[in-house]
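Chemist: The next part holds the structures, each set out as structure tokens.
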Structure I
Amino acid sequence: MSDGKISTLSTRRDFVSGAVKTAAAGVAATTLGSMPSTAEGMRRLKGANDKIIIGHVGLGGQGMTHVRILHDNAGAADKSLNNNTEQIAVCDIYRKRLKAGQQHLGLKDNQTFEDYRKLVEIKELDAVWVTTSDQWHAPIALAAMEAGKNVYIEKPMCKTLEENFMLFDTAKKTGKLVQVGSQGCSDEKWHVAGRVVKSGRIGHLVMAQGSYCRNSKDGEWNYYTIDKDAGPQATGDAYVNWDIFRKGTEPKEWDADRFFRWRKYWAYGNGIMGDLFPHRLHPLMIAMNLSQEGLDGFPMRVSSQGGTYVQKINKETGKMDREVPDFTNINVDFSNDSSMMLLGSVINEEGWQDMIRGNKGSLYFGGSGVEVKPERIYSDEVEGSTEPVNGPGEDIAIHEKNFLDCIRNGKIPNANIDLAVRVQTMITLGEMSYRKGKTMHFDAKTRKAWG
């Protein structure tokens, strides 16, 4: 097993002087909505019967979920799930997790890494799964694309606006495919809704709404297990490279809660905004049929409100439990005179109904299909109906298969980079709005935000 360590300084320096500058150099030559050349597109294709070779960076709960699903479906009899893949490399900064991935896949010691830069340089890899804490998504995905790999990246795609557009520009420049792990995008009902909106049946698109709400007596994300023997001073499998994880942020001292329950802290994640909202933002964008061409589809104004209302004190430590809110919402205005609003809660499970409003009718997402309900004054013009949904629901295996199929056939993944860059802009502006207590404005042409 690899014991090589990377200092925080060298890792950050590599990101700033390498991946950032490389991606930034392509900004001037890359326009929003541009596509890779046909030659580049052909170079990235795999034959229908070719095995796709995969590496993983990040082997926590979600990372190992992907390892297991891909492994189980590598030779599945069900053709809708059979992915014809081989997982040949894993990377993690916690040796216990690294060893778990190694053992599950039957890998040799020289196929395990603590340094993601060594993994992405493996020539045989076709795709890299990025399932780390959020602050490491962009550096790893950028390095992978620059090394010629397609990227499946867990949501949220990244942390900052700068990272967001670096990922976009690099994907366009390299021609590599990106799939964000918002598996709802592969649920057929959102695509059915998008086709209804496109048809004009509900008139002018007015607003989409949705929510992602749940409740937890012990506090959201506190169900993530803390390994008491783990840490930077531990030896053997209990060792954690804390310096890499914290990426130059405070505190320097080991904090097990921050490592194992990182979603509660701004330096590594943003709670509801990044963990839960992507499950609605990406699919609702599809259902709204918002253009993803050029400068279209970006938010022009985002506001967020809420607070930490209940989950203040950690029952185990008696200290403040989290930095992120336990109840929040986000309101988005688009330049095409439509909007979106989402509610997120981890202290009450009653959410808003998922629906889309038009001036002539509304769409509702029921069990058997997408219901078209006309506005009363347009009932003579708009026919009510339930549009059938004949396709998969929200499933990680289906979402992975969509990505792998696109690597083979050159099509566009359901949670592709054009969709992801717009959704990540909303998420990042939402975090900025909440933390600043201001409405954030955005100019897609200059990629600047203010508020």
Structure II
Amino acid sequence: MARQVPEEELEAVIQAVVSAGRPASIEEIDASLPINLPRRTLQRRLAALVEEGRLAKEGRARASRYRVPARKGRVVDVEVSDGIAVGDRADAELPVSSEGREIRQIVRGPIQNRQPVGYNRDFLDQYRPNHSFYLSQDLRKKLVELGGSVSGAQPAGTHARQIWNRLLIDLSWNSSRLEGNTYSLLETERLLELGEAAEGKRAEEAQMILNHKAAIELLVDQAEDVGFNRYTVLNLHGLLADNLLPDPEAMGRLRQIPVSIDGSVYHPLEVPQLIEECFEQILDTAAAIVDPFEQAFFVTVHIPYLQAFEDVNKRVSRLAANIPLIRNNLWPLSFVDVPVRAYIDGLLGVYELNRVELLRDVFVWAYERSCARYSAVRRSLGEPDQFRFRHRDLIRETIGAIVTERMTKLQATSCIRKIANERLGENHRLRFIEVVETELMSLHEGNMARYRIRPSEFTQWRENWK
């Protein structure tokens, strides 16, 4: 029986071809290999990769050259036109460090002048949780002060729930905008609150925004349970990619096909087993990091760099960055006002140089903007009603049941009293009945989303209610 060739060996050969930056001879490939392969073995590996379509061969005999072929299923990660990122709505000035300016100058250079590179496993391997830091101690201290943890011992997600409506719209819109979505903020608000898609827009754009809503709901509703584990991150991808990928089975599944990145000389890993290994390592490393901001920035860097999924990697990283912030009752990061060009340049610095300084500058500035917005929103709301907060799940469950079961006012009154008697102590029953009835009386198309009610359910219920 023929010995199975280790995938790591084949991947090393591919990366050696990538690093050449042009069709490479067997001598050039051999010189770039990090492992020692006999000449005949290398020839067999190259022949096998050509047969599988993972490499292309040009010329014959000693004139043979090998290159990475154009790939199907390509990830359109960066769109560029004459060196300018498409979709940036403004040339907003963002404070950039000297290191960030250096990275920006390199990644904005002509693509033909930039050295092709493959995935560098050492970039991940060399990071040691709570010993390595992408964010300095001063920066982490500054971000904690900005984040403003809720006073007292409150359940995970307190901050996010206090500003729920604003967060849902801001994060859905800004994250989609960074992907080139053309919905305006007001159109996004109308879609999320009323379920009305904007005229003249592609259906995919509405789907993208609604997918963000579902993913944010997962993070906030399950704030005490989500984390850097397979369940959370795979399901984030499944929600964000819903109805947007050509292959329905690719939603919530790690990448099985090669991809390339438009506008970049970076070539991601191809071997599914290695993608799986690195994905698990990213999750384990992130889970071990103590500081919530270092956690958030770590996944902002490494999930897109790995390209763990066929598409939607950046969206997953932006939502995943909010996991430690929501869990620790820090203001969430909604990428308010972040210029597309600055964000893409920061990612290119990671992809092509394994340098994080420019993306770090964008991350810190974005968090400052988010905190300023949500601090103002919370002040305008005043202190939350503690009874409503403590019993929020039961209130939502009760109202949801009344609406979805299309109860009349008489049926609803009976239902509320029954739930109060069965689920609450005597001292809280009357207050619960008052709160639920008040909420039902003020329920309308613009606030039904917080009870996870669909527009069709609301319409049918209102007919019975009247």
Structure III
Amino acid sequence: MKVDFSAAWKEHDRMAKAVPRALRETLGGDFTPRALALRVAHETLSKFPRNDVPTVLDPCCGLGSLLLAAVEWACVSRPQWVQAWLQGGKLQGWEISRELSDGTRRVLTIAGQCLKLAVRPKLVIRDALEADDREIVDAIIACPPWKDLTGAAAADLPPAKRAAIARRFGSFTGTPALHTVFTELAGRLVRRSGGRIGILLPLRVADSPDYAAFRRAMAQLVSPEQILPQGQGALPGVKDDAGVFVLTAGKGDVSGEPWESRADEREQVYQTSILRHIPLPPTAFGDVGVNPGNMSQLITDKPEKGAQPIRDANDVIPFAMRKPQKYLRPTPASHSGRYARIAPTATFKQAKIVIKRDAQRPIAAKHNPPAFFREDLLACFGAPDHDDDFLLGVFNSEYFGRLYRDSFKDHRLRTEGRITVEQLRVLPVPSRRAAGAAYQQIIELSRELQKCAGKNPKLLASLDTAVRKAYTGK
């Protein structure tokens, strides 16, 4: 059943904007936006049997965006779960702040009104990190506070509280952080048989040596099924690259070595793909973005006479392009001792797709309408015999992201996630013939995702399935 929950999301966003600064700072970031919350819900809950209603908990529910997203997702994919969740206590939220918990209750009440259903949400005001509960739910969905407690930030936690957390959570001994202890708590709360966790975390926890103790602690409880990079800016108020981590109950690798999703290991993405397909022609990619060099005055925030719009990485999200916010001034006729790199206007008009340079995986959008762009974007000029929508769908797929990670593990760590033209030129892409029926399917999914700016988790999952089929034939 399709239900319009816009009233509930509108109220959530209104309350989020009204949260006092002091309270917002304790959260380590902002509240989870709808599109990202729906992605967490889909990836976490879609594997449960349709006729077996899972008990779901958000142990740090804030204003309830993840719980609301779970209800919205279920209305489409698991309508038989909705009543048990909202009236039978199988959808639960914990929150230490009464103000935020009351907000969650209001959001879910409005969701019930959208459904014409009287709801009785099971919301508890408690400090989740003091909970002794074990194996009480089938699934955890969460976006914990992203807050490191090292250096000067250590003073943000009272010594007694800090000592108590350190005694209870092994993950706190490496890099003390609230997001690590909440993840360990989730591992304890989820049932050992079939339990699943979908949690938003800084992507660096997967491979940074600083988080080895965290990965060792988690290995006693869960193992990673999927790690889905979301890029910078996915979580408002947070500068770190975000990732959706899908963890399943069961012991993992206790060595503390970097995490790889089981999908990577099972499919052997790089080995399979590199043997079956070849890269696009080298001319398909170019590093042509404007580099102002020591002429920073070339870029301005305000429209001026003769200035042309210029995009940067902030204007690009998967499948969509924002309106340029900056402008490129004309190059001065005489600039002795000054230098800048500005390619001819025709070069920018030839770029079909732009790809973010600073990211943990390729993030691409159609270059439409054409404009100048900064050096933090790379150009794809298209390729013979390839539809641009096909290439866009491939570049933005989770499968291609895994292919990139598998191909440049060491290099990615050295360059801190900077994608290069050289890397793009060696990544294989299926030909039209090799992709078979999946080729047209990827084009159609890509076009639909462009219409919604990539914010439909079901379409994204279908795209990843189609791209995997194009690469592997199954």
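Read the figures in this text as sums done on the coordinates, not as results from a lab. All figures in this text were calculated on a predicted structure; none of them were measured in a lab. Cβ atoms are built from the backbone, for glycine too; each structure is taken alone.
Chemist: If helix-only ellipticity at 222 nm (-39500 (n - 2.57) for each DSSP H run of 4 or more, over all residues; to 500) comes out at -9000 when worked out from the coordinates, which of I, II, III was used?
Modeler: Working: I: -9000; II: -17500; III: -11500.
Working through the options, I get structure I.
Chemist: Here distance in nm of label points 7 Å out along Cα→Cβ at positions 227 and 355 has been calculated and equals 2.1, so which of I, II, III was it run on? The partial results should precede the final answer.
Modeler: On the way: I: 4.8; II: 3.6; III: 2.1.
Only structure III yields this read-out.
Chemist: Further, regarding this structure: Determine which structure produced the value 21.8, 74 for Rg and Dmax of the Cα atoms in Å, calculated from the coordinates; the candidates are I, II, III.
Modeler: Numbers: I: 21.8, 74; II: 25.5, 89; III: 23.3, 74.
Value 21.8, 74 for Rg and Dmax of the Cα atoms in Å corresponds to I out of I, II, III.
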